[in-house]
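These are the structures, in structure tokens.
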Structure P
Amino acid sequence: MHPLIDVPTLERLLGGQSPPVLLDVRWHLAGPPGIESYRKGHLPGAVFVDLDRDVAGPPGPEGRHPLPAAADFERAMRRAGVRADRPVVVYDDADSTAAARLWWTLRYFGHPRVRVLDGGHRAWTEAGLPETTEEPPVEPGDFTARPGRLPVLDAEGAAALAGAGVLLDARAAERYRGETEPIDPVAGHIPGAVNAPTLGNVGVDGRFLPADLLRERFAKLGATDAADVGAYCGSGVTAAHEILALTLAGVPAALYVGSWSNWVADPANPIATGEH
């Protein structure tokens, strides 16, 4: 199944006899809470999923958005109506940053049919399609979380990959260089990592670049299907977006879920700054 879905295809499926489960995972790092956006208007039939509460575990040494416990994620997805026999479509505001994390987490825990609405809520409304403030009734789902279906990295694995393969840092260039760090207590990057800011994966409309352009972008950084590739960011959210972009480019990659927030929790881990 292709990981993206466009607005016309989603509109058609939602009007069919077996529509996908539709999840709204709008999220803003600096606020306001995504639920406020959902309540102001969302795609008809969409159920809100909270990224901080439902798609990540409690923050701590493992990172600001560590993997949730399998039982917790399973309960959250069942509350949202996720079923094993129905495809799932996830969306956020526009650029798929939060949606990609939910896409990745569902696939990591074993759901085989998950797609991201390319362009998100903005693409839907710009197409002139209706939204609603009504929260739909939800029939509890039967999703069973089976972790380990996608590759992940810990700090040791990320360090090894930075030396022997290609480790992409999905944060903005100034954070990678260590010029600023607005969130975590230490600035810089994992030695050997290559900067590939997530914003370079999408156009100004928030939609992903064509697959050939993504392949070209990543190949220039050494990330091809012939290399061992991984990605990290601040806390494993935008890095999931990088994993989705790499998937579109045909490049398998592992996610360092704890990312920089986990890396700097251990003062023994080395820190690099600058361009390289």
Structure Q
Amino acid sequence: MYRNKYRLIIPFLFPSVLLYVVFVMYPYLRAMYISFTRWRGLTPNPEFVGLENFARMLQDELFWNALQHNVIYLLTLPIVTISLGLFLAFLLTQGVRFAKFYRVTFFFPQVMSVVAIGVLWSFVYHPTMGILNSLLMLVGVQEPPVWLGNPDTALGAVGAVVVWQSVGFYMVLFIAGMESIPNTFYEAAVIDGATRWHLFWHITLPLLWDTVRTALVFLAIGAVDMFAIVQTMTEGGPSRATDVLATYLYETAFLGSKFGYATAIAVSMFLMVLTLSVVLMRVTARESLEY
């Protein structure tokens, strides 16, 4: 029976493996080749230039400016989103009234298009007819900031939208994990005099650690991207104050027709994401707790 198993397995696997090679592996390898060329996207034979594009990247101030913004998002968005998600999940598993309604409400932004969210919040942040500035003026703020037009506030304003859009998903993810923890653990801890903070820190968080690790990796990958929301709300402005690697890549390729250099940026982003994922999984690794 085992001797002829590959005769059955290979025909079933071949179509999916072929599709994966054609639509995933080949584009990756082709992109890596183009990153070593000077190509404007028009000629059939790109000019091979070796590591010239990557050397140029090291000298490119716009590249480093965009990377700096990605790093800021990488250091803030996962921490803020996971903290809020854990807080809301813990709150809604404590018998709060209308908990199911709150779950649906908080999760709803996740099912919306990122572009629609960007357009919606562009109107919320609008300096003259936006609801946010109108509310600030009602409470006495005479000159509310121009959120997306001021380099000092634009980056944070876009980041706040990302947190608003994604926190509901991670809240639901954490709720699912919390509800699977046996109540006997909490009952025993309460008998021993544990407070709610002790329950969360010493029982809930350790038993949710694998879920938190997964959320951390997802958010870190998202922080390296950020293309859709930034392109929709600010297009990298004002004065490149919200420019990220993905928007700079887009501008370089489709507005500057420098596809070789843009592909080198894309390859560097791929390597960053790969390295970041491996490092995060290793740094946050700990012994799994079973229950």
### Summary
The highest value of percent of Cα pairs over 15 Å apart, for residues 107-178 alone among the shown structures P, Q is in P
### Structure responsible for 196, with volume of the Cα convex hull per residue in Å³, for residues 43-170 alone calculated and labels P, Q on offer
Q
#### Entry: Source structure (of P, Q) for distance in nm of label points 7 Å out along Cα→Cβ at positions 83 and 123, computed value 3.2
Q
#### Entry: Among P, Q, which structure scores highest (criterion: distance in nm of label points 7 Å out along Cα→Cβ at positions 155 and 195)
Q
### helix-only ellipticity at 222 nm (-39500 (n - 2.57) for each DSSP H run of 4 or more, over all residues; to 500) derived as -20500 - corresponding label from P, Q
Q
### Summary
relative contact order in percent (Cα under 8 Å, 6 or more apart): greatest across P, Q for structure Q
#### Entry: For FRET efficiency 1/(1 + (r/R0)^6) of positions 35 and 99 (r between Cβ atoms, R0 = 41 Å, to 0.05) computed as 0.25, the structure of P, Q it came from
Q
### Task
Identify the structure, out of P, Q, from whose coordinates distance in nm of label points 7 Å out along Cα→Cβ at positions 75 and 203 was calculated to give 4.4.
P
### Task
Taking mean projected area of the Cα convex hull in nm² as the quantity of interest, name the structure among P, Q where it is greatest.
Q
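Every number in this text was worked out from the coordinates using simple rules, so none of it is lab data. All figures in this text were calculated on a predicted structure; none of them were measured in a lab. Cβ atoms are built from the backbone, for glycine too; each structure is taken alone.
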